[in-house]
Structure 1
Amino acid sequence: MKSQNIKYRIQRAKETYQDAIYLFEKGSLNSSINRLYYSAFYAVIALLLENDIEVKSHNGVKQKLGEEFVSKGKLSKTHAKTFNILSDFRHKGDYDDLFDFEKELVERLLLPVKELIESIEKLLE
């Protein structure tokens, strides 16, 4: 069951990343940021599941990612920074009024999110 959940989360991460690309290409930048965040979030959840780490909130996910994987050298600080930026941007895009992301900013996050998901996949192997 655990391995099925992990595989499911990685698959969701990849599908959600593709959704983010599609939304970016269509110019729906706030939605693209949302999907980028959730693609990374699903991958991180898979990593936490693999390591029997339970969290109850999005902030808990960020905290455990740093404590259990970045501080121990299993995942780069760059990946953690990408995740933290996405978390902040997702919150801003979802909840702030009269706010839209610029295309260049979203575009700069596409590759780092893909690399984060790929790095987590390697840790899961």
Structure 2
Amino acid sequence: MNKYLSLLFRIVVAVILVQTLRFKFTAHPDSVYIFTKVGMEPFGRIGVGVSELIAAVLILIPQTIWLGSLLTVGIIGGAILLHLTVLGIEINGDGGTVFYMALVTFILSLILLWSERKKIPIIGKKL
């Protein structure tokens, strides 16, 4: 993958992850609603927020792009699954914005993970 495209994808993913943190860490009513509905309030909200912060930092460090991408795919994959099974696409009249942002983040993270797959310790050289 082109290094500039990779950098753009990394920045987009990190910005999306970080911009949601203020909602999680300040107990915004929409965030509390989401995590209450899935039975993870408040510890899940804070835990997911911390995990997203770690993923955002890791995805920006060239040596750990693969790890940040993998962590993001796991976190956001879970969020997408919860949207499709428990929450629904639209949350409190947002028009599906949270869901679609999750999809973008998931897809870009998958692309980054695929492009960095050879750097994954132990299994990377086999991929």
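Annotations for the structure displayed:
- Source structure (of 1, 2) for mean projected area of the Cα convex hull in nm², for residues 4-43 alone, computed value 2.1: 1
- At a computed 17.0 (mean count of other Cβ atoms within 10 Å over residues 28-35), which of 1, 2: 2
- Computing Rg and Dmax of the Cα atoms in Å across structures 1, 2 gives 14.9, 46 for structure 2.
- Source structure (of 1, 2) for helix-only ellipticity at 222 nm (-39500 (n - 2.57) for each DSSP H run of 4 or more, over all residues; to 500), computed value -26000: 1
- Computed 12.8 for mean count of other Cβ atoms within 10 Å over residues 100-107 - originating structure among 1, 2: 1
- Value 34, calculated as relative contact order in percent (Cα under 8 Å, 6 or more apart), assigned to which of 1, 2: 1
- Which entry (1, 2) yields the derived value 14.9 for mean count of other Cβ atoms within 10 Å over residues 68-75: 1
- Among 1, 2, structure where distance in nm of label points 7 Å out along Cα→Cβ at positions 36 and 60 as derived comes to 2.7: 1
No lab work stands behind these numbers, since they all come straight from the coordinates. The structure displayed is predicted, hence computed values, not measured ones. Cβ atoms are built from the backbone, for glycine too; each structure is taken alone.
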